[in-house]
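Listed below are the structures to be examined.
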Structure I
Amino acid sequence: MWRLSCTYGPVVGVYFGPQATVIVNGWEAVKESLNNEDLNGRPFNLYLHLAYNGVKGMMYVEEDLWKEQRRFTLHQFRNLGFSKRSHENIIQEEARELIQEMQDADGSVSLQELLGVSLVNILWAVMGGTRFGRKDEHLLDLVNKVHKMFRAGELGGGLVNALPFLLHVWPRDSNFYTVVDARRLVLDFVRKAVEEHKATLDPDNPRDFIDIYINEIYKNQHNPDISFTEEQLSALCTDVFGAGVETGSSTVSFAVLLTILHPHVMHNMQQELDSVLGQDRFPSMDDRNTLVYTEATLMEAFRHSGAAPLTIPHKALRNTTLMGHQIPANTMVMNNLYSVHMDPHYWDDPHLFRPERFINPDGSLRKDERLIPFGKGRRICPGESLARMTSFMLFAALSQRFTFALDPKVPVHNTEGKFGFTLGPPEFKVFAEPRF
């Protein structure tokens with residue numbers, strides 16, 4: 001996609017089947033696109049129509065439904081700790097459990113799988129109010145389904161999404177149906193949790209997001225203009241649950257992999273962690289300002305190997321313009337974050353993994369508006385605050401406690417990753433050597 005911009009400019013028009021599409025490259029064009037309210041729609045998604053029996057949730061809906069659900073969800077997330085340090089205790093407890101499991105492991109481990117379990121428990125503490133044992137079979141199956149769903153999918157929807165009539169002849173064992181079936185399984189898990197919450201609900205003492213949402217359903221059950229339904233709740237939780245688990249585990253896995261491949265970065269980071277935390281104290285968000293090199297390393301991992309090289313596809317809600325180009329209504333818009341994060345005219349050496357680019361000469365952290373791993377504008381990832389908190393605390397805790405080495409039986413030839421709905425790290429396993 002980025003190469004097209006070298007010939008045709010930052011806004012390139014193409015067709016996916018009959019679907020008119022523009023690909024947006026470079027900081028100025030991507031910034032204008034993501035800040036344009038007329039480009040905040042979502043194109044048709046056959047995966048979701050089949051899995052949800054119509055499009056619901058928050059990530060893929062638009063206009064009034066999106067605004068109402070987004071406003072309510074963000075407000076409740078803030079109340080429940082998505083952006084508060086009260087959520088730190090949950091993350092620290094999951095970090096302890098993760099570290100213990102790695103210490104007890106006999107041989108190498110798949111870091112992304114173990115992190116997936118941690119992310120499920122961190123997210124479900126807010127959404128569903130409970131946690132699972134790390135060896136729970138239902139939990140492990142759920143994590144596997146989430147990873148499979150994101151690896152088998154294609155962000156733009158793929159050929160079947162562009163040409164839906166192919167569904168009648170498409171093989172049942174194809175990746176398309178793998179995604180649909182996996183999403184349905186996650187949705188069924190959430191539906192069961194909703195039923196369990198209804199049976200034990202105390203309206204005056206909501207325990208978690210599901211309880212709060214059920215209260216909202218009951219409060220508005222006689223108002224036909226309100227979008228709060230059980231199916232909407234289940235789809236919304238599935239959206240948040242799936243995206244949070246996959247992107248979170250991929251981000252931290254990529255960060256660890258990159259420090260293994262750049263031992264001097266791991267060494268510098270561990271020196272800082274030892275100096276600030278010592279051996280006994282777990283990292284907290286209060287340490288973020290003093291763990292400058294650790295935070296810069298995570299920022300560089302976001303830039304170098306972000307889990308979302310493209311935003312979820314947008315759609316023009318009405319006729320509009322972008323960088324002087326006319327964009328007709330219903331055009332699909334693909335915003336290329338990779339082109340922003342890997343622009344050689346801005347980053348000088350974008351393909352090098354170099355955390356120092358985010359550190360000022362005086363040793364303070366250098367923030368950069370062009371680092372946008374969670375998107376930008378009204379459609380920015382609603383879980384950004386929790387994602388940043390979780391990624392930092394898990395990455396810092398793992399780097400504090402272990403020195404990692406790759407298992408040579410699972411060779412890593414490059415760090416380009418695996419494309420699907422998101423960018424996942426290449427297959428790798430690690431030996432985790434306790435540092436103390």
Structure II
Amino acid sequence: MLRRDTVDGINIEPSEASVGIYDSDVAYVRIVGGSRDLPVNEGDGYARLFLAVTDEFGSMTCRVQFDFTVAVYTEAGTATINIDYDHISRNIQFSTDLSVLVKIRIIDDDTVDRYREETFQVILQNTPGVTQRIKPVRTPVTVVIRDNDVATFGLERASCKVDEAVTLTVCVVFRGMERDCPVEFPFDLRLEARAVTTTSADHDPNVTDITIGECSRSECTNITVYDDSSLELDETFYISLLKLPNHDGRIRLDIVKKTVTIEDNDHISIIFKDPAISVEGFPIQVCLLIEGSPRSDCPSLVAIQVRLRTQDGTATSRGSRRDYVAVSRTLTIPVCAKEFRYNISTIDDGTVENHEYFNVTLTHGSNRDLNERINIPTPTKRYEILDDDSKLCSSYWEVSCLATVCMLSSILNW
């Protein structure tokens with residue numbers, strides 16, 4: 001109850017008045033930490049941002065004694081809304097807390113993105129009805145998403161066999177999980193054909209760079225395998241898959257070496273050449289022709305072995321009256337030979353006799369896997385030995401000659 005009072009004869013009537021205190025404090029709401037300070041990896045789940053109430057200078061000493069809201073929304077940068085991150089546009093409630101955590105879901109698109117780091121922005125603004133003493137700092141904050149996806153490419157298989165004279169298709173394929181788009185950008189890999197036992201006469205000596213197109217799961221190129229038209233062993237070369245200097249580190253290689261075996265399908269024939277005859281006392285020459293493809297200057301690129309063996313006919317290789325020297329041996333026909341000669345000795349027995357013969361037989365030698373492609377169409381050939389011995393006399397004249405000799409002998413003895 002107010003009390004009436006008198007001061008210096010002046011009556012003061014009791015009364016009351018209110019005094020207003022104007023609050024001039026301003027609260028700033030800003031993003032103060034979290035994922036704004038470092039890139040967020042895909043697959044980490046969320047970008048975490050802390051919204052804080054601060055003073056003008058960013059110090060978290062400011063208090064607000066009433067509830068209010070601040071609008072938060074995102075804008076795309078190089079990152080794409082709802083592909084790389086969840087777009088948000090919502091009000092964040094503040095009460096007496098100095099800070100509020102806002103989470104934005106980061107989407108792992110399972111693709112090696114065009115940009116290693118992509119960005120989007122987070123922006124704050126007032127909501128309707130909020131006092132002007134609450135001031136969101138509207139400078140956008142950039143969130144960086146680091147792409148950590150890896151795509152693995154490699155050769156489609158580690159080895160294969162091909163025939164001569166074919167076009168070999170070599171493919172580089174995506175070797176990871178199922179993806180609609182493994183890599184968002186084109187990149188180059190290098191393929192090189194490196195000889196092991198082959199030469200440039202067998203296949204293309206090298207292969208150029210191969211470009212994997214954007215979102216492509218495979219790319220192929222061709223290597224020509226030539227037919228050298230010569231008998232040879234199966235040969236090998238290998239294809240190497242290499243990175244180039246501009247290769248992105250998020251692309252890995254698996255199965256980088258492919259061994260290619262060229263299965264040779266050429267044939268040769270070994271044929272006895274005529275004549276097959278000689279006078280006794282002189283060697284009989286066995287001449288073998290090696291015939292391959294008419295396109296080849298070299299019938300065989302490997303040394304060929306054949307087994308040569310003689311067999312008695314009317315001529316004999318045994319006893320004191322033998323006619324020739326028996327042979328049973330392996331002959332080696334040199335590389336690229338078109339003709340091969342071997343001598344068999346004959347013996348002059350000094351006896352008048354009919355012409356005689358013996359046989360020479362060829363069989364396959366030890367040629368590893370080549371024998372099925374070495375033809376011996378006529379494995380046995382007859383070789384004749386001509387007898388050139390002369391008789392002292394012949395028929396009637398032989399009898400007369402003997403009588404004359406006998407008569408002269410009698411006279412001399414008498």
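For structures I, II, which has the highest computed value of relative contact order in percent (Cα under 8 Å, 6 or more apart)?
When relative contact order in percent (Cα under 8 Å, 6 or more apart) is computed for each of I, II, structure I gives the biggest number.
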### Message
Quick check: 115, 14, 12 is what I get for semi-axes √(5λ) of the Cα gyration tensor in Å, calculated from one of I, II. Which structure matches?
### Response
II
### Query
Which of the displayed structures (I, II) returns the greatest value of FRET efficiency 1/(1 + (r/R0)^6) of positions 138 and 330 (r between Cβ atoms, R0 = 41 Å, to 0.05) on calculation?
I
### Message
Going by FRET efficiency 1/(1 + (r/R0)^6) of positions 66 and 194 (r between Cβ atoms, R0 = 41 Å, to 0.05), which of structures I, II comes out largest?
### Response
I
### Task
For the read-out helix-only ellipticity at 222 nm (-39500 (n - 2.57) for each DSSP H run of 4 or more, over all residues; to 500), a value of -16000 was computed from one structure; give its label from I, II.
I
### Summary
Highest-scoring structure on distance in nm of label points 7 Å out along Cα→Cβ at positions 34 and 362 (candidates I, II) is II
### Message
Comparing I, II, where is distance in nm of label points 7 Å out along Cα→Cβ at positions 74 and 202 highest?
### Response
II
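Since every read-out is calculated from the coordinates, none of them should be taken as a lab result. Since the model is a prediction, treat every value here as computed from it, not as a measurement. Cβ atoms are built from the backbone, for glycine too; each structure is taken alone.
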